[in-house]
Structure 1
Amino acid sequence: MPDIMENSAELKKQNQLLEVWKSLKKNRLAVFGLCLTILLILVAIFADVIAPYDPYSNDLANTFCYPCRAHLFGTDNMGRDQFSRVVYGARISLLVGISTSLFGMIGGIILGSIAGYYGSHTETVIMRAMDIFMAIPGTLLAMSIMAVLGQGVGNTILALGIGAVPRFTRVVRSAVLGVKGNEYIEAAQAIGASSFRIITKYIVVNSLAPIIVQTTMNVASAILAATSLSFIGLGVQPPTAEWGSMLSAARPYIRDYGFLVLYPGLAIMATIFGLNLFGDGLRDALDPRLKN
């Protein structure tokens, strides 16, 4: 009997995934965003193969070389190939974006589940603490944390991840409140299932749709925030190939060598654009009630 129930549940999940994919395919903008995101991931994975030059190799004899066949995006003030640096910058952006979202998602699931399931004073304490964090502008909060911890990729992820936890907590709490009143939760409580089992096996699993959407959308926000921190000198530090630090380094030369900011800027724009399109389409596919 348990095997039959498990097989039935597995078949139901497969059918739901198939329906989500069918709905997603109908949204051309979402498919375009997905293709753009997959392209970015492939570029990051195969950066060693795609990049024609070492992104950290200086060639002072070829500084400020305009885009040409040898250097598709030109070279910077140190003679480094811009195309190679933009390609390698995709790795840093994805690392920061995905790691930050995972950090925020895990923290949000833990706090949001506890607040939504137990309610009462526990919920009040957790949600008021989250309100305090959300009252602080995200960039200012990240700057304050990094001023204490220092610069670097790891500290950037930690700072942005802490700022993402309150948003995930609110999303998870709302989803939990919509699920915990269902009959199967009452049945699990009636047979003596522990709170931990109910939360992990029944509540969180059935609240994944908004969590997945929030995670997808947060990747774009995290990449943009990390780029902003690097631009003002608080994020990823030179000579690491990162789009925000590339823009910052090119500021003194923007009037005469505009291509130095053009290509990193286009890379940022294309990444955020693709992730937002895919996130919007995924939201509509997972919950048709949210369609505009």
Structure 2
Amino acid sequence: MKPGTLGRSARLWLLAVLAAMAFVAINQRLKLAPRQTVSVEIRVALPLFVQVAMTGGDRFLAANISAIRALWTDNFKMKREEFRILAKVQEDVSWLNPGHEDNYYIATAILPWNDEVDSAQRILARATLARRFDYQPAFYYAFNLLHFKGDAAGASAWMREAAEHLPEGQDRLQMQNLAAIWLDRAGDLDLAIRVVEAMAKQSGRVDFRRYLEQRVVRLQMLRDMRVAAATYRQRFGRPPATLDELVTAGIVAGIPKLPFGFGFAIDPQGQVVLSNSPPPAPVATERQR
């Protein structure tokens, strides 16, 4: 063995042991250090001209790329400001390609439920115009108006628009019926009555026209009962607690029976509304038993 060979070997072994010890120590420190996960949330919305320029002027390709970004976003981890960026990205897609089906689906499923109703509505309105063969954008627009905005009259109008995107048949009739039903919740009953009257006159089916005419009578009765409740409030300085108080006060001769449905009720604000449940059964007295 040459002189110094043993010394070099010992040094190499020592370096290897020190390297192994350093590797273990670094790993232990890394385990204790807070980890940063890769974020897949949307952080920025590129300007429209940049998106189109990056695809060589192909706006449909630019729309597809941004739609894929929206599709792969992990919205369960997103913050409020990131949903605002997502809404901007999806509005850009609808501007580049208004008829993009995946885009309006994703927008409907995510945006309204995260305080971006207006963005979703703009996307759905564009899709409604671009996709005359598709009833769903107008249907979702109508639902959002009713559920998030409380606009029953507007929702009814958009539901009728959705029906126009369907061929004649049972599905179209059901949507028109739903549009008429939603008008029961309209704040302006005079407007609701006029709309249902117009729907009845335009209906080509005799049975559906008669059904709508009954709904008109129902709305007219509701309007009359609300006028009676307003008269009671003016006279006594408070809303009626029950419908019977309107009869007792001599404001109405009796509670009218609706063509169909469960009748009327008083809501917590003292407003007369259409009831969605049958009245409670009268409790029998000892004499009746």
Structure 3
Amino acid sequence: MELEKKALLQIEKFYLKLSSLGFFITSIARKDFNFEFIIREAKENIKLQVYFGKKGIKTILQGNINSDLYKKVNETIQDSFQLNFLVKDVEEPAEYVGSDECGKGDFFGPLIIAAVYTDKKNLIELKKIGVRDSKEFNENQIHHLSLRIKEIIKDNYVVVQINPEKYNRLYKSFKNLNEMLNWAHSKAVDELLDKVNCNIVITDKFSNNDLKVSSNMKHNSVEFIQEVGAEKFTAVAAASIIARDCFNFWFRSIAQKRFNLPKGSSNIVQEKARHLFKEIGEQEFAKIAKLHFKTFSKIRTK
């Protein structure tokens, strides 16, 4: 309750500040885990949200990050308050490779791993554009940030995209998701290390096993770090944004062809899967879904 009160106090401060400057703002609305209001200008909408939960208070702006309204609101808030969504500085290497994945918990769609190399100069630029964990951005923001990241790091990144059809074949071979993740992360990192001269790799900890790339003799001088919550490292966060942008693109492409597929693995996903499986059959279904999920066994037996 104390965090909820602090969140309400914070959003009220934002509301008063923006209102005093002439912005058109809707009233503050309370949701299950946050307070929010919308700022409007012409046809543009920006949503300001203040979340409260176990990890504390977090403030997020949702909208087109390249719009004039977004920039004005963002600058106004930053001039007045220290935003919680700004990444707190962590001690980062001067140069390193970060890797992250997207899609492992989604029944539909690919598994995507991205690896990003950054040096000291690019690290500063990535922080300036607000790079942080991709889960904090909406789809439009992800796309624009991904483009900006690629402008900064040039070709110093690698993406490994495993579409469902190939994913299902690989899973039969690995018989374990963590083993497949280890292989995919290692593949992305190994390819990037062949392009850059770097001796530190940081990735999110998804198992207790070391990356297979660490046993490669040509990389025996590289320090491999697997850490829980590694998205706090800028290069890992950048990798998560690039991976999610590729993931979102796959969903848009599939939707344009024929299907409007939901993300995740909720009951809505299961219901959609049940109808699609009956409509297109298992062979075609294997091209859009991960068949080792429990969701598949449920819809197959009904």
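What follows draws every value from the coordinates through simple rules; no lab data is involved. What you see is a predicted model, and the numbers here were worked out from it, not measured in a lab. Cβ atoms are built from the backbone, for glycine too; each structure is taken alone.
Points to keep in mind about this one:
- Structure (1, 2, 3) behind the derived value 22.4 of mean count of other Cβ atoms within 10 Å over residues 186-193: 3
- Source structure (of 1, 2, 3) for relative contact order in percent (Cα under 8 Å, 6 or more apart), computed value 25: 1
- Structure responsible for -14500, with helix-only ellipticity at 222 nm (-39500 (n - 2.57) for each DSSP H run of 4 or more, over all residues; to 500) calculated and labels 1, 2, 3 on offer: 3
- Highest-scoring entry among 1, 2, 3, by distance in nm of label points 7 Å out along Cα→Cβ at positions 66 and 258, is 2.
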